[in-house]
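Alright, structures below, take your time with them.
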Structure I
Amino acid sequence: MLYNNLLYFLVVIFLFSINTPPETPLLAPYWALPGIAGTLWVFYRLARWVFATAGSGPAAYFSAEKRLSILAVLIFIGFVHLFDLKYYLAPLNLGGRLPILTDVAGLACFFGLLTLVWLQARRRYQAMFGRLYTSWSFVWSNIRVNLPIVLPWLLLSLLFDLLKLLPIPVLDELLQSPWGELGFFVLFLFFLVLAFPPLVRWLWGCTPLPPGPQRDRLVRFCRAQGFRSNILIWPLFEGQVLTAGIMGIVPKLRYLLITPALLEALSEEEIDSVLAHEIGHVKRMHLVLYILLFIGFSLFAGALAEPLPHVLLASDFFYRLLALSPFAPENLMGILITVPLLLLMVLYFRFIFGYFIRNFERQADLYVFKVQGTSRPLIASFEKIARLSGSRREEKNWHHFGIGERIDFLQRCERDRGQVKKHDRKLLLSLVLYVLMILTLVTTLHRMDTESLSQGYETRYAEAVLLRKVRQEPENSVWLIVLGDLLQSRQMEKKAIQAYEQALLLAPMNADLNNNLAWLLLTAQDKNLRDRQRALTLARTASLLKEHGYVLDTLATAYWANGLLAEALATQAKAIRIDPENRAYYRKQMEKFEQEQWEDK
């Protein structure tokens, strides 16, 4: 359950934190807010139906909870991208001073979705585990179980935002520098190592194993293996789940968690085999390697996120999709960046991270050979756990091998102890290849010349934005005029003429539009686009509507192009009287009219 929840929260945190709220939402508030409320109501009713129709037993309960949790993630994605949830939560960040407040609100919305699941799950849970809860005490108990997943990110983000508020320019520069990022990462590691285990212990309500013969025997067993840890009772699912766990890297802050049901169900030798498994995690450095796997993903995702926008801006796919999409360009860009990174994260944790933690579990299983000399007690423990918990021996998941697979492998190793070293070598080689792969990919991505990759994209992007505005407001000539001006400034003359012509149909009496199109028809670098007669008509219209110096300059040029030199000089002289500040330019134009001929070919 905890591994699945980790994946759900990673997806939610990632999606929400990288989402940029739009200037205007896709749907108006009077559609979006009722849409959110209606979705929550339907989801609540659906959760009731799912638990009511689920089969009996823990397996059916956890399967229903899993399906609804996945649906909650999908609904949250819809809230973010369809209903623009972050747009409505953005004011909470105090004018951008504390972005973490908006992120906390977004995370609270996801917890709200899960709360609807937990409210409907309460009765089934009470019947199954024999403990009564009020609705909100049950919700709070579930929140406490899941908080450790998100607390590191929340606390680190809060600290980062608070430090940025300090009026210390040097500190702000440091935080934005690679050294600042490295310092924060080191701080994050210290938090995981020192503060996280005690915090989880408190949130999960773990208590020390009471003094007595059982505790004394477990302590002696651990010391015999050169292992130190606090031994705690783990009340997971009212302590009725048959499981154990280990957390904490520093010995004084290391906790060995055991559920009461496991202590009651297993014999002393079987309990020792389970402890040997947990000790194997520590001896084989699995807790440290988990952190390495998270670092690897962070480095790779960060390196990929840098060139990805440039790749999209340089691709035809983005602009074709933008022409068909109802999303604003910046929102579409955010979605297209989010999707591959999200897919990468899911695949990474599902397959690469999953591959390693499955094999870490297997390596921890094999540690019983070192401690007890045989795997028979651990095999007996697995058989008993499967029988008592109603688990299927062949049932598999992404983070653990199935109980049947674990038993089969232990039996093979019992017959051939060489399999133990073979697995250790396989895992070591996998880790080496993983590190080399991550370093190679990160180095390659950092060396990409992102600037040349999307060079010149600004014009194309701006054109796409303006074309979208034209589609949204077909009766507004302003966007076509701005588009024509942009295209003309970038020497995209044919497209500029087309934009101006469309705008002219909407605003035939716009002086600047007539003037700009006339000037383009007179001066286009592609001489096949020149049209002196139409330019003269447009320039005359512009001068009648707006008698400014630059408009008269266009009219004078049109006269000259049509062989009307006297009119051209007279019009230019009038421009000098109206706009004396640009006298030198107009004089130069008059000299040009007298000395040169206009060319249309």
Structure II
Amino acid sequence: MSASIDQANSQEEKLQHMRHSCAHMLAQAVLDMFPEAKLAIGPTIENGFYYDFELPRTLIPEDLALIEDKMKHIAKQRQTFHRVEEPVKKAVEFLEGKGQPYKVELAEDLGKAGETTVSFYENKLPNGELKFWDLCRGGHTETTGDVGAFKLVKIAGAYWRGDEKRQMLQRIYGYCFETKEELNAYIKLQEEAKKRDHRVLGQQLKLFTISPLVGAGLPLLQPNGAIIRRELEEYLWGLHKDKGYLRVWTPHIAKEDLYVKSGHAAKFGDELFRVKGKEDAFIMKPMNCPHHMQIFADNQYSYRDMPIRYFEPATVYRDEKSGQLGGLTRVRSITQDDGHLFCRVSQIKAEVTTICKVIAEFYKTMALDKDYWVSLSVRGEEKGKYLGSDEVWAEAEAALEEAAKANKLPYKRVEGEAAFYGPKLDFIFKDCLGREWQLATIQCDFNLPVRFELEYTNEAGEKERPVVIHRAISGSLERFMGIMIEHFAGAFPVWLAPVQVQILPVAEPHVAYAEELGRELAAAGVRVKIDNSGDSLGKRIRSAEMMKVPYMLVIGDKEVAGGELAVRSYKTKEQIGVLKEKFIADLLEEIKTRKS
């Protein structure tokens, strides 16, 4: 096991060196094309690298091919990478002389942080001629010819150091893999991801609308999208209602005092939407938990009542930066399938076990259960970021880790990723393209019950603090819908499909039977649509295909005469004859079992 881990780490380090070297080659190529270019930063990222530049003109897509050709020439030259260390003061003077203000700032910051020297990497030809240098910690490949396979893919804007008040730079992104085959496979995967883009499919399938008059990050669900969301909500409630959960409802705003007491006002800062009433200051809720704690506090519970479990699919609001918003996956109105459990310490393991079973069933239904892992997210070392004492945190982290072990979760302990009030188990699932998404979460909270002075009466008649478990199964419903649109490429399982059956009468004499069949299906609970437009049958079939309707029923003379139904399946692309009674029975079973 240890050897395999070491081998994997070594392979990852080798790939990082390739990608870092590609970033230097990109900077060298851009300087060759624009000698007056100002270099900023060029880190590695997942699957590649980027570099930020201040340039004399705006780049166009055609520039990428020219720059990439220059990089390939640099690779063929097999320039070697050499590390050189210089005192900070000398390095700053050198960089000022070269007219590189961003590098000057970076070097000065290293000096302010206590560094006495900074390192450069020089690129040299085999004959020793210096071709390029960059301020850099390393590491790199031995030569520019050892960087594997790379491709430049995108130009974007980026503020220097992410500060919108500072210079806007131009960022060039690239992919880098060890082999050409791996690079091509990844490019193909990205092309498939574009076809599945939920923003494109969302428009095509009439699922949601982004209106500039309503505002960015505030999606409007069209009737088709509202059906999917309702089905998800009802399924989630169905997984909880027989497990002791009670539905509650809370308003969308609360007095600022509530969030000062909970700690959210200080934590979320300028992400909060603030509302000024005639007399009081309000906040649009960024979280549901403070509201749920007020409900618990208004009751007198004993140990016999515990656990108390609240469930609410409620919308919360956070003022995300507009540049970070996108479709359904990053929004300002976030509907959480939220649940809060108030329990005793001795009940944590059992409650987490129940939640884990709900998560397993939900993601099996969504065909996302094949490859996942769990982050046991614990405190980092940053002071002032977390509420509560060391003792409370130790108890909470131990309780969650014990529950993770008891449920045989594939977990890794991740430092610094805890919520500000407690540790958590974050479930990371892979979609059909292998992309990872953090979705379900279970969070253990010993802190907020203290802040809100929550109590129940124990066996001795004494007051005792409950533990709060925060849990969400899908996470944000908006984000989950976006992920599902892409995961299924818009071709939803029948139970989720906005239109489950589309009936297509061939001609006018077949309309009456089509309408009769439609009423029969609707009465059985099927979402059915009859397309009796004046378009040709071929065009109506293509329209239903474009909308990815699971089943089409073509109604002609034979069907009207009582023969088999002509059933076209979107999934198989085949048309077969099926008796009406069997089709309806099979369809209802497919819906009932939520077959993927």
Distance in nm of label points 7 Å out along Cα→Cβ at positions 104 and 440 from the coordinates reads 4.5; which among I, II: I
Among I, II, considering only mean count of other Cβ atoms within 10 Å over residues 48-55, which has the greatest calculated value? II
Highest-scoring structure on Cα Rg over 2.2 N^0.38 Å, for residues 224-311 alone (candidates I, II) is I
Consider the structures I, II: one of them gives 5.7 for distance in nm of label points 7 Å out along Cα→Cβ at positions 32 and 360 as calculated from the coordinates. Say which. II
Which of I, II yields 70, 26, 21 [semi-axes √(5λ) of the Cα gyration tensor in Å, calculated]: I
Please state which of the structures I, II yields -11500 when helix-only ellipticity at 222 nm (-39500 (n - 2.57) for each DSSP H run of 4 or more, over all residues; to 500) is computed from it. II
Can you spot which of I, II the value 5.1 was calculated from, given it is distance in nm of label points 7 Å out along Cα→Cβ at positions 216 and 584? II
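Coordinate-derived values only; no laboratory data. Here the structure is a predicted model, which means the values were calculated and not measured. Cβ atoms are built from the backbone, for glycine too; each structure is taken alone.
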